[in-house]
Structures are given as structure tokens and as C-alpha cells.
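A short reminder: the numbers here are calculations on the coordinates, not readings from a lab. Worth saying up front: this structure is predicted, and the values here are computed from it rather than measured. Cβ atoms are built from the backbone, for glycine too; each structure is taken alone.
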Structure P
């Protein structure tokens, strides 16, 4: 999707409201800058990374919208008039250089290449060109973003110009939502597990995206957009010559923490409950809470949990979305002979296959149901064709159903869920259905301090310990504030609790439980 109008159109047609809001804000900043400065007075700093790739296409769309479709009609649609600054470093990845020059050719970028150190090269460029403002792909989590706003004058000691930061408030998730929604090309390294690219000397694939395969010694990684926790985007910025990032992981350092990636390796799961009765408030989704606890007990991170209607399209859309972003999806509810039992049909539609009779599954159903339900028994034995694996266990009257990375649970109560989960774990040990990793450790502390008194210190604590999940809640309006710590490294949790207590009086926080 290269047309300027198509970038804007892709965002407008997206159902991602958060992305739309970020896009509109970025376009406003770009148009404001283009109103303040002439086109000859602005430049764009491009480094081939994901953030500057996003900014490239925002600038293309912003310039088109600024000029207006009618006034722009006589110009070359692939001519990008904003001067582009590229610092060509000898330590850059070859893929970054190739992508940059390919992008320059594709979008008509007017490259000003700096081959000396960036500061002196920029000084020389600004002396030769009337540049007064430079668009930067800086985001709030970047080390250079401290103290910056959307419009910030250059730092002391640098040549004078206005830094324009249209994506300053964008998150890692926002960046990938934009790139994938607009279907624009990005550097191939991101499909190889790199999440934040520096030089060849300090950047490796992010170990949190490693695909562990005991049968192969070759390291493989999932693409960058599957990183579930954007706070660990810079986890690949380590010593290039350290030991394998996919095997016994070296310590990582992102300027804040140093943790053992093996203990913090993440596999993500999504849980989908199917049921109008849950959405209408007729019943509570109690199975979901139990399932999430069980997943945490084997070291999985539950990234999303949703409830959908008893509707084939609703189930299909949710399964398609979750199966593409999670390692495993667990879906429950909507299994059986009733008109509202549409889960399997939705799973089939999500993977673009038909429902077909399965003789083996039908035989199991016959043994369970007998002749009590002759009219519906065959329909219950219809399974997604070509993608279904039956998970057999002697303690299960009917096998569990697995379709690619989706596991269908037929449990309707706690007892059934306990049985199915125990069988699933046993099957994991024998056939590797699920990976069992180090379980999450949790500790909770309570305080009578107010939210206002604790807000700022807790925010700083989250920055100091981004590898931990730190949450706050109250069980009642006037009850104590509970601060919960969850992670895979008990020592890290101990350190975080000690750091929290140092920020307040010694007895301000009392422990209420741990696991």
C-alpha cells in the first residue's frame, strides 16, 4: 500500500479507535509544523527503523492532507519533497542500509547522507541548507526522549533547530498497529526477532521472542510485532558477543534493569468465553478466572481475555485476531447441540475451513450420549476440517479438540475444568501440547495510604522494574490499597518490595499473601 491516500484510508477504515486517535494527533502536529515552516525549511531524520518508518508514512500522508487533494493532483504522487537526513554508520546492519535506500527509491526521498559523526555532519548540513525544523521518530520510552515535547528546541551545544516529535506519545503497540494496518514495508530484521535495532555490536534478537525447539540447535524467533510486553522492546540491546540469547540467556541491560531472560521468557495465551448469558449478566464467567490462574501456574502470560456473543461471525473474528497474536488460544462455552453452540463453527470460519464429520469423534459421542440424542449427534461430531487434532486421555470421556493453536475446552463447571486441565498437563509431559515453564511468583502488600500519596512513587517503581507486573486495586471503596507484584524471578520481586518500602515509612506496607 504505497499511495498517499491509502495510508489515510487504511487508518480511517480501521476499527482500532486508539490507533485512530494517535494517528489524528500525529497528523495534526505534522500539519502544524508544515504551517509554521516552509517545505524548504523542514527535514526528516530517517534511520530505517520501525519508528522512523512509521514517521515516513505519517509525513507522506500529512503532507498530502496539508496540500489538499486538489492542489496536490499536479505533483508526482511518489515525490516526497521533505528533505531526508540519513546517518550512514559503518556499524549499521546491512539490512538497515538496504531498506533505507530501497525506501528512498520507492518514495522519492531526497537523501542528505551524513558519513561523519552525526553532530558535525548535521552542523555542516544546516549551514548549507535553510533547515529550521527536523521531524524525529522519538517516542517517550527512548533514552533521548527525556524532557522532550512535540515541539522542542535542540539541546545546548547542538546547532539551533526545532525538534518535531509527532509520535512522542506512541507506544510499541501503536507502532506495530500502524505498520500492520497500513501494510507498509519495514526492515526485514523485525521479522527475525529484532525489536529495537542499534548497531551490529550491541543488538541481537529479543530472547523473549525465541521459539524453543529441542530437536533443532538452530535459533528461531517470532516477528517483533508478537512481543506482548512493549516495555521490554529494548531487551535485545545486549553485548553481541555474549552467549546464545535463545539458549542460556545472558543478562540484559536496558538502562534500568538486568534480569535473566530464561526466567522471564514469555509465552502468551488468550482466553475467549462464548456466551450471551455472560454478556447479559445472567451468569458470571467464573471459569475464566480459574483458567487464567492455571496458565500463570505453568509460566504463561495471559495477554487478553474476552467474552463474545453466541454468534459465528463474532467467534470467528475473535479467534482470528487472538490466534495471530498469541501463542495459544483457549476457548470455552458454546459447545453442544443447542442453537447457541456455535464455537466450532466460528473456529472453522476463522481458519477458512469447513465443518466436516469426524467418525472417530462421533464414536466417542455415541459412547457418551448413546441414543438419547440421535438427531443432533452427527452435528456435534462436525469438526473444523484438516486442522483438528483430538487430544486423547483415559480420564476424558471425549477428547479435547485442538485446531492449530486453539484449544477448545468443553468444561461447564470447576470440576470439569480441573479434570480437563490435569489431563492437558499430563498430555503436555508426554507429547508437548503446551510448554511448561517457570511459574509466576506473586506477592501482595496492603497500605492505608491514599492513592494520591502512592501514585508517583509507584509510577517510578514500575519504571525501575519493567520486567514485573505491578498492579494496584481495592477490594472495597474504603478498604486498603493492595499493591500486587507478579513475575518469574522471586529475587526481583523482593528487590521491588524493598525499593517500595524505602520510599515510605517502614510500616506503611504490610504483606498480605505470597505464592
Structure Q
């Protein structure tokens, strides 16, 4: 009996070893056939656990230098390299051709992977932001045409919420007539209000909401759930796990609170969706109303023409809301952070707004053609991208076009299941693509700059952000209206440097603390 069990164990071990050797041989043949050479490695005492990698990442995170750490690695090792942690080797790249390959040229060879759906699923379910393959294609077929039909040129909604923003500002100091405020949390509410009106046909109006209201309960729950998702996401990253646990201690264990937050978000969405479906049912029974168009285009109404499934409607809307609301708020916050520290940029923006609109309300075509505003927003997105890094998982053996061998010009083999992590933050600061002044904030560089895939604030390829034009339009509109209303802006932060607050999106850890002096209207 003993010898039989031992024989079975030996056979299983032999089969397992043979299977691994067979896969290794196939991988070696595939790499050789495609002329692949290995990418350089991060120097580590050992490449199994990756202790040095983990410790360096943990220290950088604790000192708010994590993004800079990656920039240093790319400048030292090269634009593509590999590093190991806890037995897994990841390929890191800032090479535009490699990123183009992952996101576009060989799009079918890479996916988000199961982890994103696992992390985000409890909050936003299955939708365009969390799915792959057929499920993603189905979500895109629902979302893309409806988003494309929304009139970005309809600026009246932005004005309504801009006026709410002015109302929500604290009162001016009697002595100085200055309004001192951190604009970043107000921008988060502003973009929540504009996004919910755009998507649902009714705004939460969180800027004017009172404590305990549905709007603020939704915002608090949405923010809390995102924070917890990011904490869980840290645990899934080998180099971040050691301090993810520390982060969890300070954030609280809170699984029940996370569940409650998700429930609050879903309950609010479901109520609005039920009202929408109820209206459509009633309208369908009234033949006199069947051909009457809606007063304004509403994303939910149009989506409901394609599907009546309340869960799918809930999750598709939450996917778009998550992707669009925070990114626009972060861009606005970063823009004001910079303006309050650069009087030269503030003056140039004032001059262009005065020359283009004066005191008149902004118009869509003129807004899009404002050269310096466009350059300023591009430079803000370059140095402070809302999504500074991202990743994909190879679903089959494939290659990257560059990064292998001593000169970095040979293809790199990527085996099935391997993660490719691309760092937009570091790519946007690379002098090879943006010149020797790449680390300086200079909007004028965009007068002649055409960086192609080296500039990727909204991703690229089939998964490019569908709402990028709306984010840029809203940001430009709010920026212009603030300039029209404000006479001066001053920094009210003792720390001058921008520090990253990394989450599902990335914004200023210090907020946008400013003092505003409004124009005197006669």
C-alpha cells in the first residue's frame, strides 16, 4: 500500500514537472522564433521574493515618493524592464510603441484580467470599465453610441452647477474681502452634480445639499467605497502588500461599512432608474405621447431603449460615473493648484478669456478654440495625469516590439498570464519625448508638440476614454467662468510642491487651497 501511494505521488510529480518543462520549451521556441531578447532586470539580491523591490516600494509609498521612485527606475534601467516580487515577474514600460502594442496593435492579446472585476464588482458591477471580451463588447455597444450623442455643446447645465459652486463657497473675510477655500472637495461635488444630470436626467445637487441628505449620503458612500476598493487593490499588488495592511489599520477594517456604502450607492441609483422605467412604461401606454421627444437628451433614457434590465442599467451608469466624475474633478483641482502658484499663467489665461469672451457667456466652438487654455490643460494632464499608471494581462504568448537586449531594440517575450504595467506618469516626464525641459510646467510647448502615443492622459486604443471630450469641455468651461468672476487668486498652502494622493484616480494630496478675490460688479 505504501509503495503504491508513493508511486502515485511520484507519477503526479513527474507529470507536473514534464508539463512545466513542456511549457518552458514552447515559450523558448516562441521567443526565439520572434527574435526576442530579455528586457533588463531591476537589480535585486534575489529574484524570487523580491525583498529589495518590496522594501523600496514600501518606503517610497510612506514618504509620498512612489511615483518619483518609478521615474528613477526608468531613467536608470531603461524605458522597459522587468522586476520580480513574491515569485511573479512583471514587465514595466514607458515606451510608447510598447504601450501602443498593448492598447491597440495587439489589443486582442491583452485584457484587464479578473482582478479589476473582483475589486470593483461589489460597487459598479459588470460594465464597460470592468469587463473583457464579449461582455465588454456588449457594454461598449450600449454605452458608446449613447455617449457620443450627448451634446457636449449644451453648456447651460454647466452654468447651473457653476452657480451652485459660487453659492457653496464660504463668505469673504470682512477685512480682506478674500474667500479662503479648498476647491478640490467642491470640485468633486460639482462634477458629481454635472455627471448625474448628464447620466440620469436629474442632478443630485450635492453642492447645495444639507447634511444627512440623499446627495451627501450618496457622495460619502461612493467616496468611501472607492477608498476601500483601492485598499483591497493594494493587497493584490505584490510590492504593495506589506504596507497595504498598515493602511488598512488606519482606514479601519470596515467590510460591513463597505457593504453598507455599496448598498447606499445602489439604492440611490435603483430608485432613479425605477422612476425612469416607470415613466417610459406610462408613456408607452399613452399613444399621444409615444412620439414626443424628451426635453433634453438623458443617457439613462437612451440606454433604457436598449435594455430594461435594471441591474445592467445600474452598473453601466455607475461604470461611466466612476470613470468620469473623479477624473474631471482631479483635473480641475490640479489646474487650480497650478494657477494659484503661477501668476504668469494666471495672467495669460485672463488675457485669453478677456479677448475671447469678455464678460459674455462662453460658447462651445470658441471654448474649444482657446489655444492657451487648451495648452494649459494638456500640460496639466501631462505632468499630473489622473491615471498615472495602469496594467494589462497577456491572455496568450505574445511580444512587445522593443526593450529587449543590451541596446533595448529587440522584441520582448511576454508569456500568457504575465502582467504589463505601463507608467504614464514617468513617460510624460521623459526628456526623450518632451525635451530637456520635460520636468518643467510649460504650456507653450504644446504650440509645436505632437507626442503621439507618448501623451496618454485618457488611455488609447479601443478602450480609450469615451468621455474625454466632455471632461475637457467641462473643465475649460468652469475654468473660464472662474476667471470671469475672479479678480485674483492666491495660494493658501504652506507647501509649494504637488504631492500625489494616489487612489483609483490621483489628485493633489494637499488639495487646492486658495484665496479668491471676486470682481466687484457694478
Structure R
């Protein structure tokens, strides 16, 4: 342990989630020494719990991989305190994710003939990202079918056969004029695989930050994990970072490396930079633009239950996250998003989880008895929905620098953000719902939400990359404009949210950043 604390590493990666794990693997496989610094403790590899651990004690929550502190969210001017969607420990939030690995389209990166880009375009375009997406699908063992409306993407393993009832649902979607295809999932098809959507995978079926990133990195013999270590601040001079200050076992330590990679996620990475204010870093580390923490984006979720046609075979075991559709990915110049199986049955447990989420952000949250009473409507809803499959539409969020992550020195452990749903997004949401209702005509369906729902599991932005140091925190290689050895490998680099889950983009960019950094460090000896 003394060697971990006092050695000078080639690279220290702050966060062992999806981006940090994959970036660290890339660096370790390139022959560099890597230290993952992870806030969460080491937990049993065979744990299978979901993210609703049911505990409020910070230590107990961390042991289940759940974020230990409540998040303060100010949305549309109203402040609520509740449990967030972030995870801790090796794998981070990705151990709970639904393994969706869909690729964005060209108009997500750059202007196309009939579709302007809200930011003018990413500094790295679609064609330059394409080989990194291919490599990401390879290491994440992505399976699925080609999207009949889009470009072919490779490699793509064949998907697991569906249960007859879900096959019938897919045929009904196609008969309605929709272009359903088997969703792209980072799940290896091992015997006895349970998909583990929304919960930890005790095996290596679901490819997440630990199974596809940290564990292969450790297997090289050139990487180590310092778990239970809270990153407090970066320390350095005007042009570079020399140390990371951490609290580990109730003592503070300075860790040293040639380069540092932020991978704590879009809510935590900017907080560490803002906490690292110094005379040579006024306003926080890497913040000469004043944009650290700004440009926070989510997706808006629209959830709907769809029943298979009458007379379909009875339910039987099979993949639940079955289909994706891009029929409404865009509509004219409207940026909409993917419509996909949520991967969860409309059963009592999952309905209760959603009701608890809503309750925890409502004015009634202080009445603990009310949370218990939610069991009754959850049981009723489960009976009504029966064998329906839950689908979700995600609507792209556009960047606004007024939406941001904040840092309070008096509460350094608390994630705080301020977000306003734009009028433009609300209008686009209404158009999306109207179009979706039209396209689902003839199918048995039921809307599950009426108010707009932020997908708090999809934060992105907050440290966007740009060729212009005045418009972004990072350059095209995701290196901080202000510093020569600080990089970012999580979703905070994204200047726009795209219309798909961010997982594949995080992996592709982490591979790209790891490759670039490895080349630079090897060239410098």
C-alpha cells in the first residue's frame, strides 16, 4: 500500500467507472503504469443488488455501490433533496446501467445539408469518431441488429433469440409501419445470462466499467486500484498538475503522476476542478474560460407501456431490452431521439422503484409513511399492466450555460446542480409525444408519465471540448486547454447530448483519449 501512495505513476485516473475503466485499460495495455483512485470501497464481485438499496446510512449505501449522499437539485427554480442515480466503487454507475450501446448519427456531430448543429459542430467529426465506435463495440461485445433506417455499424454480434411473445410484439411494431430492430447491447451471450438490466452483474456477461475496463487493466500487472479514497483537490502550478490530494483511511495523502485523467462523471468531475481553486487557478482548476460545470444536459424521458397483440404466446424467459427504433430520431429539423425497450418488465418491483423516485423529489417526501403507502398503487399498476413491455423515448437536450453543476466548500460531499427545462425543449417534447401517439396507433399502449422527466442517469456536458479555449474547457484531445497533463474521459466532454444513450460515446472517447495520451507519454519517455 505504501508503494501505491508514494510511487510516481504514469497516469492517475480519478474514477473507475465506464470511461475511467476503459481509458485505464487502454493505457495499461500500452505499457504504462496506472492507478485508479475510486471513492467507493471494494465490494463482492458476485453482488447482484440493484440501485435502490433502501438504506440511508452512507457506509451501507457505499457497500451496495450506491452514491452515499443525497443530491441537491434545483430544477425550474424548485430545490429538492433526494438520492441520485450515481454509483460508487469499481465500475461506478455502469454496474447498474442497462447496457445500451447505440451510436449517434452524423447530424449529432456536425451540420448536414438539411440539419444545422446547435453548437456549430463537435471539434472531432463523425468520420474521425467512427473507428473508435467500432473498437468500442468490439471490447464491449455489443450484439444486436442493423438499424434499417441508418448506416451499417460493425462489428455487431448476433442477438440472443427472443421469446415468442416478444417476437410477436416486434412484428406488431413493424406492421404498424415502424422500423424496429434488435437493440445494441453490451451483453456477452453466456449460458445462463440474466441480462442484469438495472442491477449488478455477478459474472462477466454485462460489459461495464469493471468487466470491460478495470479488470482487464489489472490483468496486465501494470494497474492498481486505490479504493475508498476520496479525491479532494488537484495540486500543481499554472501549467500542470503535480499531485492529487486524497483522503484515505482518515488521513490525507498527495498522489503523484505524470498525467491525470478525470473520470468521475459529469456531476463530480467539474466539482473536483472547482474545489481545486488556487492563486494560479482563480475560479478553479482549468477554468480560465469560466465554463467549468456549465452546459449541463440530460435527456427528457417519455415512458410508455406497449402490449403484444392479442393472441400472442404467453410470457416465457428471454431478453427484455429487445428493440430500438429510430423512426422519430429526428423530424425535419427537430432533434428528437431514440425510442427503445427499457429492459424492465412492468412488474411490482420496478413500478415501486419508479414511484419511490417520484416521491423522493415531491413535496411529500418528508412524510415517511407516504413512501410505504406507495406499495398499494404499485400492486394495482402491476396487475393492470400485466405482460406489457415498457418503452422509453429519450429526447435530446441542448446545451445552455445557465444549467450547471455548483460546488459549495461548506458541503464538499454534496452534488448540487441548477437546471431549467427550456421552453424550446418543452415544445419539442409535445411534438414528440404527438408524433409517437400517431405512430403507435393500432397498438395497445399506455403512457406512464405526463410531466416531463429528466433522465438523471444521463448527465453530460459540464467540461465540453472545443477548439476555441473561450468556448470550451478541453481541446479536441480532451486535454484541458489550461494545463498540459490533465485529461477527461467521461461524458462531461460532450458539447451536445445526442439522441441516444451516452454509453457507447463514453467508451469510444475514452479509447481515443487513452490512445492519444499513451502516444504522448511514450514519446516523452
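Using the calculated result 68, 56, 48 for Cα extents along the principal axes in Å, pick out the matching structure from P, Q, R.
Values: P: 87, 64, 50; Q: 95, 63, 43; R: 68, 56, 48.
Among P, Q, R, the structure yielding 68, 56, 48 for Cα extents along the principal axes in Å is R.
For which of P, Q, R does helix-only ellipticity at 222 nm (-39500 (n - 2.57) for each DSSP H run of 4 or more, over all residues; to 500), calculated from the coordinates, equal -7500?
Considering all the candidates, the number was obtained from R.
Comparing mean count of other Cβ atoms within 10 Å over residues 186-193 across P, Q, R, which is largest?
That would be structure Q.
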